[in-house]
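Chemist: Structures for review follow.
Laboratory data are not the source of any read-out in this text; all were calculated from the coordinates shown. Every value quoted in this text rests on a predicted model; they were computed, and no experiment measured them. Cβ atoms are built from the backbone, for glycine too; each structure is taken alone.
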Structure I
Amino acid sequence: MSVAPDRVRLVALKEADAEPMFQWINDRELVLHSAPFKPVSETQHRAWFKQVQQREDVAIFGIRLRGSDRLIGYCQLREIDPVHRSAELQIRLGAKDAWGKGYGTDAVNRLLGFAFKDKNLHRVYLHVLSSNTAAVRIYRKAGFTREALMKEAAYIDGRYVDVLLIAALNPDNTTKKTTRHGSTP
């Protein structure tokens, strides 16, 4: 995990954030970078927005520009597992004018810092379309390494695409690996 510049801040979501997030989840071009596009109704989105903030296994944040209250995206750790000390990372930079400026790298680094320092996680993983080269570059800069290539694992916009499974391990973790019986190998 590299040290991030001080360009964005991760903050709790506000009720007003639901509207731009609703626009982003219904932006076909934006969604196709990471998932199949399926329009979401405002009712569905409002239910998700309320529910995701209450889940014990999710930590979700708005991404705001430092020195501003402008929301440019959101990121989350989901499926936080306290036993295995792992979670899945997801990020969406919805403000297209914020793309290519290093904000995504900064946000990913900050979320990893939260995962490793505040949540004491050992491993953070994610799935990314191999065709999303900008995202892959961001994750590599943040210290993620490839664990697997899942051939034609996602059906996006009428075609099958490869998906990468990548992960970052807590650099400060000194826990020894154990066998299933609890002794060190």
Structure II
Amino acid sequence: MEPLAVNWWALVLRGAAALLFGLVALIWPPSAVAALVILFGAWALVDGILNLVAAVRESRGGRRWGSLLFEGIVSVITGLITFFLPAATVLALVMLIAAWSLITGVAEIVAAIRLRKLIRNEWLLGLSGVLSIALGVLFFLMPMTGALVIAIWIGAYALVFGALLVGLGFRLRNRTRSQDRLPDGAVVHG
């Protein structure tokens, strides 16, 4: 039997965790933003420490270790900044998304203008470019609101993702149980 089907309960637990996170993100978006910042900070810190350990080990073996040391230091500093200045981390993420949105919006408008040579009245791509630019401008003007919007979207995603995993887990459980009840050699088609 498939390991995924045998471990259906793990999918249900993952789905339940996603549902819980999604609900919290939708009910209280600042907590979702804080959780993402803390997780990123922890990851950067652990990654940095592991790179520093690897650099020390490489130096003892007479191998090159400078890049590992540099990466470790940058990761540790990034993790510490994230923990001590979480608002700066959120602000940086929102500004990055805002810049990306502006740049892709302009590119979409340029592509729409070029596309007009191939098809008549192409305005959908141009409109999507205008919307991308509008989002970027809004995020630049109101970055903390942008962070909350991002948290709400992640929360909505987590709810849908969690519900799908829970559904899959229970379907696998039902299939596993029905196969357990069949006589030897019988196959369930579905």
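Chemist: Of the structures labelled I, II, which one yields 37 when relative contact order in percent (Cα under 8 Å, 6 or more apart) is computed from its coordinates? Show your work: numbers first, answer last.
Modeler: Values: I: 21; II: 37.
Going label by label, the one that fits is II.
Chemist: The value 1.9 for distance in nm of label points 7 Å out along Cα→Cβ at positions 51 and 163 was derived from one model only; which of I, II is it? Present the calculation step by step, with values, prior to reporting the outcome.
Modeler: Numbers: I: 1.9; II: 4.0.
This figure was derived from I.
Chemist: Out of I, II, which one gives -6500 for helix-only ellipticity at 222 nm (-39500 (n - 2.57) for each DSSP H run of 4 or more, over all residues; to 500) as computed from the coordinates?
Modeler: Only one of I, II returns -6500 for helix-only ellipticity at 222 nm (-39500 (n - 2.57) for each DSSP H run of 4 or more, over all residues; to 500), namely I.
Chemist: -0.51, -0.74, -0.97 is what came out when log10 I(q)/I(0) by the Debye sum over Cα atoms at q = 0.08, 0.10, 0.14 Å⁻¹ was calculated for one structure; which of I, II is it? It would help to have the intermediate numbers written out before the result.
Modeler: Values: I: -0.27, -0.42, -0.82; II: -0.51, -0.74, -0.97.
Corresponding structure: II.
Chemist: Out of I, II, which one gives 0.80 for FRET efficiency 1/(1 + (r/R0)^6) of positions 67 and 123 (r between Cβ atoms, R0 = 41 Å, to 0.05) as computed from the coordinates? Don't skip to the answer; put the middle values down first.
Modeler: Details: I: 0.80; II: 0.25.
Derived from I, not from the others.
Chemist: Turning to a different aspect of this structure: Quick one: distance in nm of label points 7 Å out along Cα→Cβ at positions 11 and 43 came out at 3.2 when computed from one of I, II, so which one is it?
Modeler: Going through each structure in turn, the value belongs to I.
Chemist: Looking at structures I, II, which one was percent of Cα pairs over 17 Å apart, for residues 91-130 alone calculated from, given that it came out as 42?
Modeler: Numbers: I: 42; II: 36.
Derived from the structure labelled I.
Chemist: Further question: Computing distance in nm of label points 7 Å out along Cα→Cβ at positions 35 and 59 gives 2.1 for which of I, II? Don't skip to the end; give the middle numbers.
Modeler: Working: I: 2.1; II: 3.9.
The read-out was computed on structure I.
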